[in-house]
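Got some structures for you, see below.
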Structure 1
Amino acid sequence: MTTQAVQAQIQLSTGEIVDLQSTITDGSSGELKTSGNVISGGGISAQSLGTYADGKTISAILQPPTPASGSISWAYLQRNGAILACLPVAAHGVVSQPIPFAIRLRAGDTIQVFTRAAAAPRDVSLNVVTQSGTHAIFTAVNSASTTNNLTHILNSQSLGENLANQRIMSHYVNSTNGATMRGGSVLYINDRGLPAGSCIAINPNNLQMQPNSMATAVIGLNFQASTVTTA
């Protein structure tokens with residue numbers, strides 16, 4: 001199996017800078033841990049972020065999770081086995097500015113990432129935040145010239161099954177193959193088969209990942225997050 005060296009950097013509210021780096025097996029999720037390799041003889045051992053910074057607050061993401069090569073489909077901050085916060089991902093040299101953040105860490109919190117060996121895979125990942133503060137990630141591997149329904153990365157539920165009666169307040173889509181998707185976006189398809197909202201796909205090899213609040217929707221039980229591919 002192939003692997004990716006993934007790195008990231010965050011700032012804590014104390015002013016501390018935390019460097020993270022781990023080797024992740026492609027095609028599966030893995031934990032991104034602290035790294036002492038910033039300079040020779042660095043003194044931080046590899047440990048979970050929550051263990052290292054228990055009780056401290058992340059104030060900014062200076063470098064989102066970034067692979068040495070290949071790509072990252074999604075990343076999130078995990079607490080008690082659930083998604084506490086979606087995390088943007090990046091490619092080397094594309095990030096243009098730090099991303100404000102405000103999460104108080106606890107022991108046991110971890111950063112989870114999912115990598116691919118290819119720099120431009122057919123993965124598409126929808127990251128959403130609802131009015132209740134729920135963070136969720138839905139993903140699929142786009143097949144050509146068909147409708148692809150995204151499912152939750154942890155429980156495989158559809159958009160409607162997971163977020164019924166909740167309003168999406170912000171969202172972003174990570175995909176390197178938006179050009180093959182109608183509208184270049186993930187569509188929120190309602191129970192009549194019509195788009196009730198959508199989120200444009202961002203290619204992290206070209207642009208920094210940023211959430212937006214346009215074309216959001218109140219999600220019904222039978223809604224699907226879908227792509228309609230042309231190739």
Structure 2
Amino acid sequence: MDTAIAAFVAAGRYVLYHDGQECGGERWEIARTADGYVIVGEQQMGPPHPLPNRQEYRATLTSDWRPAGLDVIWEVGERRLVAMHRADGATWRVRIEYGGQVREQQGDFPDICEIEFTTHLANLVILARRDFQVGGEHDFPVLRIGPPLMAVTPERMIYRCVDRGSVATAIGPRDAKRYVAYLPSDGEERGYTFWADDDGFVLESYEGHDPARPWMRLVELRTA
């Protein structure tokens with residue numbers, strides 16, 4: 001994807017939590033390119049998170065928000081992992097470099113498939129490709145990418161819109177919808193819930209379904 005000429009879309013900052021306690025943050029930016037979009041970000045976590053780490057990521061998307069690629073650099077102490085993910089038509093290809101070793105994966109990537117990664121911008125991308133009203137639900141295949149190898153685990157996921165209202169945030173009150181996200185294989189009780197505004201930006205999320213246990217809060221947002 002050509003990113004030589006890019007137009008600013010949005011940028012923001014998340015505060016991250018573990019077990020209800022602040023443990024880190026994430027800064028990110030979205031730009032429009034000739035072929036679609038590019039998202040870049042940096043995330044850092046410390047105690048009380050059980051695995052203090054730092055990661056940089058860069059995701060590319062087509063003009064209709066279909067994931068086209070994801071590059072991740074993940075560091076835990078002195079250990080460093082590099083993961084490169086690419087869409088190749090209806091196939092998703094992965095190359096992981098860690099400790100002098102290389103691991104590769106590939107699998108199906110149909111048009112309705114989504115990518116779930118360790119940033120809440122993945123929620124934004126999923127919402128951008130679907131229309132939700134309160135009570136509406138979408139069931140779709142998803143490639144889950146995350147620690148410890150930033151490799152792919154294929155699953156099915158359900159998003160359901162369960163409420164609408166005004167949410168008080170660090171950037172002021174925002175009209176938003178609340179969603180529940182879960183894997184059918186795990187059951188809804190093991191999923192999580194989040195609020196996203198009408199543009200799809202996640203305002204805050206929770207560990208599970210308890211609003212007293214925050215997972216992420218959006219504290220800065222700039223848009224074009």
Structure 3
Amino acid sequence: MTNPSIPSPIKEIGDQNFPIWLLGDSPSDSPSAKGQNLTPLDPRHPTRHSIWTPISDVIQRRLFVRYGRRLDDSELYIRNAVSNSDYKKKKHNEKLDKEIVELRELLNRDNKPKPLLVLCFGQYAFEYARRAQEEGDERHPKKWPTEELGQQFNKRILNVQLGEVTLLPLLHQYVALQFPKSHDGFSGTGSNYYEFVGEKIAKALIDLIENDTENRMDKFLLRGKQEGVAS
């Protein structure tokens with residue numbers, strides 16, 4: 001039974017119209033997180049800074065060098081694939097299936113912009129997003145080894161295009177911190193995983209910006225005094 005005195009985790013934050021979404025797998029079930037009113041990938045929690053911040057730094061650096069501007073990451077849409085870690089314990093259950101349907105409806109909203117990049121942190125987020133997009137070939141999330149997640153990332157990042165949802169698997173905290181094994185497995189021997197994926201995502205974003213005739217991307221780029229520099 002839910003304790004009414006303990007606030008439920010916040011389900012989502014940010015702007016659903018933002019072209020980049022961050023997708024975690026589920027709220028933290030650690031004792032230290034209970035009752036803390038954490039948001040998905042909460043910036044106060046160290047997980048965010050071990051799986052997203054180093055990648056974001058690379059992306060922002062590349063965008064600033066190219067355009068003198070940065071993504072307004074305060075508007076990033078962030079949510080978890082499921083709202084309760086218990087739902088992950090079985091391949092299929094009614095509550096899990098219901099949340100995957102909810103995610104499917106979000107990803108394919110009628111008459112509203114779709115996300116262009118959905119960054120899926122970990123095996124569970126990636127597999128549930130795949131099910132939401134009805135890609136077929138369902139598997140247990142743990143059946144996605146690091147090497148295969150890297151292969152999927154490399155294949156999908158080459159096919160990013162305006163008007164289409166691209167799911168990109170990234171590493172979760174437990175794997176990302178297994179240095180250098182996970183870095184080598186995902187992005188190649190001797191590589192820096194964070195630099196590797198950050199550079200590729202930045203290149204994909206630059207390609208989108210260059211071909212964005214509707215200027216959808218432009219309104220999510222800060223400029224001038226918004227960045228605290230001269231315009």
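What follows draws every value from the coordinates through simple rules; no lab data is involved. Predicted model, so just to flag it, every value in this text is computed and none were measured. Cβ atoms are built from the backbone, for glycine too; each structure is taken alone.
Looking at distance in nm of label points 7 Å out along Cα→Cβ at positions 65 and 97 over structures 1, 2, 3, structure 3 comes out largest. Here distance in nm of label points 7 Å out along Cα→Cβ at positions 89 and 193 was derived from just one of the structures 1, 2, 3, and that gives 2.7; the source is 3.
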